[in-house]
Structure 1
Amino acid sequence: MSRIMGSFNIPQVSHYATCACLSDKQQYPNFFRTIPSDRFQADALAKLVKHFGWTWIGAVHSDSDYGNSGMASFLDAALREGICVEYIESYFRTDPSSKIQRVADAIRRSTAMVVVAFIASGDMRVLLEELARDPPPPRQWIGSESWVTDTFMVRYSFCAGAIGVAIPQAVIPGLKDFLLDLSPSEVAASQLLTEFWEEAFNCSLTKSPAVNKGLCDGTNDIKRLKNPYTETSQLRVTNMVYKAAYAIAHAFHNALCLETNATTQCDKLTKLKSNQIFSELKKINFSQNGYHVSFDANGEPVAAYEVVNWQTNESGSTEVVTVGSYDASLPVGKQFHINRNITWMEGGSQVPMSVCSESCPSGTRKVLQKGKPICCYDCKPCPEGEISNITDSPDCIPCPKEFWPNAKKDACFPKPVEFLSFEEILSTILATFSVSGACLAIITAAVFFRHRTTPIVRANNSELSFLLLFSLTLCFLCSLTFIGPPSEWSCMLRHTTFGITFVLCISCVLGKTIVVLMAFKATLPGNNVMKWFGPPQQRMTVVSFTFVQVIICIIWLLVSPPFPVKNLTTYKEKIILECALGSAVGFWAVLGYIGLLAVFCFMLAVLARKLPDNFNEAKMITFSMLIFCAVWITFIPAYISSPGKFTVAVEIFAILASSFGLVLCIFAPKCFIILFQPEKNTKKYLMNKN
């Protein structure tokens, strides 16, 4: 009709045509309607499903323009809302029973708890009759306006709790009085009213009464009649007719009348053209019976629906109850207004769940199941170092560099900072050995000083011995600088102090070894080599060797000194606070120089170890250098492979082990003789070469 009338520019106002296709102004330029398009209904249904948190649904629709167009619009809206559809079934009331049964079976075996039915009332009746033969498991029905307010449907108890959108109901002023103000003569003049009257009162108005019906005696009072005809308080579609009629009336009025100041002048004899009415219809904007009436550019009204629910009353019967409203003109999130408790399937008061997969909690991410819709997924824990702090997170986010996830992987916390602190048992043990070693060196020095005039002290170069004990004391104490939080100064101090004190120590041992060799060379006739290696030369030797190490350390500190750094790579879950070497060349140059002196000293001690003497110090120096070299050769791979704070512990251990080796090998035998074998601490015993 719209195509035909559009050719003559005749406007058409529909009260019940809901197909979204009619919004196309290219095809239907003259079409208006007072009922919302199915596009709005489909959008409302999708938002209703989303409003209650359902993401896994089944869909059934009529195989007609109404159902196909409406379901297509619904599926588009559902996709935008993130709703997944388990199955889509369509049928028409005239289809074979096998097809209707197939649709019913799909509903029965589905896992979706919610069924959206975009079905015409007549088609829905056929489906419900089929389902009634073998009622399905509890399902939450979501209905379109075509069937959800049909009072005939409520007798199917397995649909109790159904919810849907409906055309708003209204009371049309004067309509009830008009319908009830019927006289017998008016009824008799209308064939339609006659049929209605005879059916309502079970009597006949004609002279030849029908079988089992007597003549209407004129006492029948339609005002006392209780049937749908007299119930005008819940009119829905009728109100759309009412608004359509008034829209046309307003268009005519605006075309015929001219308002000037406070008066209105109308020329009722004016001959109007169809395009004039068309133009006025596009502009109308009025309220009638509490309802606003206007048309947008597509000839559509403002979409508004009631949310209705099938509830069981006290008498046990099911009735359609309005529980809220939907207004498409309101902002997103405020379009639905539920103002009454909803009864769900099986009479429940809690919103039923209908999801393909349970929500993924914080600390996990969604992983889609292969070949299934996006609503079907598995929850996988976040990978190491990543978190998710929202439900149903599609991805996990990595924590910042200096942060690490908690056990639940839903929050990032600062990583614990680890270093070799004084509070740790390992540090306490190492510090105890360090202080004990320093005390041992000081006690040894005290013993030597107390017996400085005895032959064994004088024979072993007491000046170098005291200097060696002093340097060993510093070696023991320098290990304490490696304990505690690294700072800029402590990083530079710990490595340089260690390097210089050890070179001073090895230089003293080297000087003592050279003295032993020179001493025995000097006993040969005509050899006065000792005058070239007296105390001044010994001091210069120690100073020279140490000065080279001082120069190396100064260059290291000037070019690229050690500095504190946060090590984030050794352990992912914690930060290692350590000293970076700065220049690795400088560090290995310091160690290499110490190793070079130690090897040189070891070689000289080996040469002097068999020289005849009751107390040849070279033997002890050989053992001490052997221990020293073994410790530091072992230290290199251990230092490289030790993680975190244990790198520092290995370095301290190497310092203490080599220092104890020197103290015990060089000075322990002498102290033993001084304290426990004084008879051997004589010149006579010392000179006895046998």
Structure 2
Amino acid sequence: MGSAAELAAAALVMMGFPALMLAALVPSEYAFAAAAAVTYLADHYLHRKGSYLINRLSKVRAGLSIRFLIRQLLLILLLARLSHANDLIFYGAVACFIAFYGLQAPHGALVTLIRNRRKMPVATRNVDLKSRIRIPDAPPRGLLHRSAEKILHLDLFAMVGILVSAVVGPAVAGFVGIGLTVGLGCLYVLVLVPYVRGRKIPPKADDVLAAVDDWLAGYKPETVLYFSGSKDSAYQVNMWLETMEQLETRPLIILRERAILNNLAPTTVPVICVPGGVHLMNLDLSTVRVALYAANVGKNIHLLRVPTMKHVFVGHGDSDKLASVNPYSKVYDEVWTAGRAGRDRYAIADVGVRDDDIVEVGRPQLAPIQSWQGVPEGRIATVLYAPTWEGWDGNPGNTSIVLAGENILNKLVQADPPVRVLYKPHPFTGTVSKEAGAAHRRITALVEQAAAERAADSRFTADATAQAEAQAELDRIEARLAELAAVGGDKGDEAEASRDGVVDPEKHEEIARLRAEWNDAYWRSFPSYEHRVITGAEPRLYDCFNVSDAMVSDISSVVSDFIASGKPYAVTDSADLGVEEFKRQNTAVRAATILSNSAAELGGLLNAVRDPSNDPLAEDRGELKRYLLGPDEPKSIDQFNTAVADLGLKAEARNVGQESRLGAGDADTAELTNAVPGQRGASAGETDGVTAG
């Protein structure tokens, strides 16, 4: 619902209006002015913070324009109660607020029209549109950003002027304020007008699509990563960006939602965002031979319909969750898994995916994960607690955070010999379950309290000079990153971003190097014994893997990925299946310490960390790593490139075979082939029965 400050501001807004009415009825000019100031400031604070509570106020018929209108009506009531009902200032105030309210319609219409006309049918990154079509600069940010709030706040001039006139006497102050409010409102509307026509708006959709097709014809993409999802799922495509950059074929990323494009991590790979299904179907992707899909979603059908390319499900993680054996996967030509375990999962699930269609390619994303060499000399062991989120179905086995989280953390922070705890929850934690959200907050408080107690413990000492130097380095790196981000400035809108959004490779490499340096400095900027809650994008999960000596987690791809490190790990059986059944159902836990919800078994994990030579599961982890993730050699990226090349040859062979049949003049075959939807085989209204929404 928002922070305590946001709740307080919302309460002040809601209580301020009854106070305004009371002050108008009494009447008291000074009380009215004070209450009005409170409502203005609290309202502005909520908008500046982008508070969720703003939307809640709208739901209870207390929207932005209503709040301003009520305040203006109460000012008129105050004038009437002060016996100004027959004065010219009273009629001026009434006329002012009616005219000012009337300005809201053309202002809102112009803002909406500008935004709609500047929306691109296809938004891009790393695609050269500038040389192909004219895309004008976006309107100044100040005109459109929080535009409704800005024009409504112009009533301040009239409010202040009228109140001054009511208190002091002369009406001139009121009429000056009225003139400023109405005049500036009209000026705001007039300034918007040029941006709805002429050379201030981008080209029409047909021209933009033609320019994109022209670029595609020159670039000739061969491998596409296709993704659709909510804004919170951008991480699922971001994890594939580095792999796409290392492909030996010409890569392209196709997104379906603008929210995903806005949350896409920097990349040198060309990106095309096509929200409209018909526009996607009419893009010239005739050179593409392999399409990779990171998620099973309904919009995949818009590309799956194209027979000239081979379609592959690569997913966004490799785990024993049911999503890893989704029956939908059988629509693809192939399913690529990390290792033998993925192949076996589909065989056991019996969901229609043929064994011949499964290819083991390893996990290229795991290259940054370092192998374990034991706890470094002079540092206490670090244990990462990285629970997954609660999921949609309410299954108690999804996450340990509700039933076991606090037990796990209590045992870790009280361990003897001591260990350091890193708590990194899943970003979706608490989005479905209130209990999970509450448990997360309790765990966060527990870790922070333990960190404070350890900081006051004389047994733990730190090198303050080294920490200060690391912090200074962090500041330097962050300043440089901010400087690089500011080069060229933020793009005004998606049209401008599409025109100018071509990544400078040198700048991209420098940012990657700086982020690696930032990560190193971050871990040195606080004591190596300090417990930490880590949320947000940085440091990344794999960075946490590399500084940890063990991990506690749940059934998710996090466990499969951590196995690449060879470090000891524990998984919680939150559903109380029992150790043997839990291992039977979940391959990734066969080399794990299995925890009950009491976390009583956690000592076994800590013993393995403290004495690697007496680790009973070390050999099992090595075997399981090969089973889940494939062999270390050849490297996963090499396996992946080989799989792309092999499938590309299959697609090319299929296309050549189709052309041969057509060339032979076989009328029946030609008729059958033409019935299959091709890349441009259907117009906007003839999509072979496929809904193009």
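Nothing in this text is a laboratory measurement; each read-out follows from the coordinates by a stated rule. Because the structure is a prediction, the values reported are computed rather than measured. Cβ atoms are built from the backbone, for glycine too; each structure is taken alone.
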- semi-axes √(5λ) of the Cα gyration tensor in Å, for residues 103-358 alone derived as 52, 23, 13 - corresponding label from 1, 2: 2
- Query: Given a computed value of 10 for relative contact order in percent (Cα under 8 Å, 6 or more apart), which structure among 1, 2 does it belong to?
  - Reply: 1
- Task: Figure out for me which of the structures 1, 2 the number -0.61, -0.69 belongs to, where log10 I(q)/I(0) by the Debye sum over Cα atoms at q = 0.06, 0.07 Å⁻¹ was derived from the coordinates.
- Result: 1
- Structure responsible for 14.8, with mean projected area of the Cα convex hull in nm², for residues 151-286 alone calculated and labels 1, 2 on offer: 1
- Query: Quick one: mean count of other Cβ atoms within 10 Å over residues 31-38 came out at 19.4 when computed from one of 1, 2, so which one is it?
  - Reply: 2
- Query: Thinking only about FRET efficiency 1/(1 + (r/R0)^6) of positions 239 and 575 (r between Cβ atoms, R0 = 35 Å, to 0.05), which of 1, 2 has the largest value?
  - Reply: 2
